[in-house]
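Pasting the structures in now, so scroll down.
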Structure I
Amino acid sequence: MKTYQQLLLQNRAWVQQKLQEDKDFFNKLANVQKPDFLWIGCSDSRVPANEITGTAPGEVFVHRNIANMVVHSDMNMLSVLDYSVNVLEVNNVIVCGHYGCGGVRAAMGHQQIGLIDNWIRHIKDVYRMHQDELEKIEDMKQREDRFIELNVIEQVYDLGKTSIIQNAWQKRGRPYIHGWVYDIRNGLIKDLNVSMHDDSEMPDVYRFERRK
């Protein structure tokens with residue numbers, strides 16, 4: 001209970017700090033939400049989107065799940081994507097993984113954990129797609145790091161496969177999609193340089209017909 005109550009005390013202290021910095025802070029925050037970014041990140045508590053990017057509340061719309069996955073049947077993720085792209089009209093969607101990801105590490109092993117095994121299977125699919133490259137890497141830590149990078153890259157491509165993104169590209173030429181990895185060991189974000197803003201790099205089978 002003391003830990004729980006500490007969070008409430010810290011909330012009050014945070015409110016006072018914000019009001020000292022700007023007495024209208026919460027009035028401004030309550031009246032508008034116009035973020036430029038959608039962040040699809042991992043649920044890991046060590047990777048808070050606003051803090052590691054130095055952004056304020058209201059600047060980043062956030063969706064998080066185990067291992068920052070873009071699963072085509074995940075209605076939660078698709079609802080967030082649709083709202084952010086078509087209502088908020090964000091100009092950038094960032095998939096951000098992180099080194100030391102427990103979900104990716106679990107996907108490299110064979111241990112049963114529970115219900116989450118069904119989610120981890122999607123991560124295992126990425127491993128299968130890149131198995132030849134990954135298993136040439138003998139150092140297991142390096143292999144894990146590369147798997148984390150490849151997983152982010154595949155999620156960027158999976159975003160581009162959605163009708164939500166393709167329709168937005170056709171309508172307004174946005175959003176850009178980016179793939180990043182956060183390094184918990186030094187606090188820095190690595191750009192994987194896989195940004196996309198149209199379907200020119202998509203295999204033809206994934207392209208939807210242009211709307212008239």
Structure II
Amino acid sequence: MKEQLDQQTFLEQSTSHLQEMLSSLDHLGSLSLAELPRESTLVAVVDLNRGFAKQGALYSPRTEELLPGAAAFVDRCIAGRYSILPYTDCHTADSPELASYPPHCLMGTEEPLLAPELSRLEAMARPKNSTNAYLADPELFQAPQVTHVVILGCCTDICIYQLAVTLTAYYNQHNRKVEVIVPVNLVDTYDGPGHPADLCNLMALYSMRQNGVTLVRTID
């Protein structure tokens with residue numbers, strides 16, 4: 001009975017906390033791309049590839065729905081001559097990550113290729129063998145000229161979260177005032193058993209904000 005009462009109290013309190021979290025994200029402002037200095041801003045486009053946005057075991061229609069907005073934003077970044085870092089999962093058959101997730105984005109298949117909407121970035125695509133893009137190219141993010149990093153793509157609670165929080169921790173450790181920015185209209189996660197997308201999105205976004213990541217509704 002005690003355990004049941006504790007669970008009920010937890011659920012009641014959690015409802016109140018979730019309402020507070022939702023409210024805190026309701027009033028996010030927007031940012032203008034022109035406010036970001038071209039010479040010191042990195043734009044990380046994470047896992048908007050065929051294996052997440054078009055086909056395969058981890059395909060999600062929510063990820064596919066990001067593509068038009070992401071493509072339009074990328075076009076504006078190209079026109080503004082911003083540095084774009086497109087990351088894509090690319091695993092070998094013996095990748096340890098495949099013990100946690102079903103086989104996906106295997107090297108030699110089409111899945112690691114960027115989604116067709118972003119094919120103009122294919123020549124720049126940077127393979128990663130883990131959920132954290134920072135580990136694939138730490139030196140790029142550590143470059144002394146970097147003052148802003150924009151992150152978009154999927155999944156909010158996995159690859160986006162890990163990159164954003166890792167970067168804020170790194171910059172904090174080295175007393176660097178680098179702003180890590182996540183536009184919430186250009187990130188999403190998948191919906192599935194034991195993984196409710198809306199809840200996972202909310203928790204990840206709220207936690208990123210608590211850890212010093214700048215959330216904006218859009219970058220206009």
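No lab work stands behind these numbers, since they all come straight from the coordinates. The structure presented is a predicted model; accordingly, all values stated were derived computationally and were not measured. Cβ atoms are built from the backbone, for glycine too; each structure is taken alone.
Computing distance in nm of label points 7 Å out along Cα→Cβ at positions 70 and 102 gives 2.6 for which of I, II? Walk me through the intermediate numbers first.
Details: I: 2.6; II: 2.0.
Derived from the structure labelled I.
A value of 1.10 for Cα Rg over 2.2 N^0.38 Å, for residues 30-141 alone, calculated from one of I, II, originates in structure II.
25 is what came out when relative contact order in percent (Cα under 8 Å, 6 or more apart) was calculated for one structure; which of I, II is it? Intermediate results must be reported in sequence, preceding the final value.
Values: I: 19; II: 25.
Answer for the origin of the read-out: II.
Source structure of the calculated read-out (distance in nm of label points 7 Å out along Cα→Cβ at positions 166 and 198, 3.1) within I, II: II. Each of I, II could give Kirkwood radius over Cα pairs in Å, but the derived value 18.1 comes from II. Structures I, II were shown, and FRET efficiency 1/(1 + (r/R0)^6) of positions 6 and 46 (r between Cβ atoms, R0 = 25 Å, to 0.05) at 0.05 was computed from II.
Given a value of -13500 for helix-only ellipticity at 222 nm (-39500 (n - 2.57) for each DSSP H run of 4 or more, over all residues; to 500), calculated from one of I, II, which structure does it belong to? Mind showing how you got there, number by number?
Values: I: -13500; II: -11000.
Traced to structure I.
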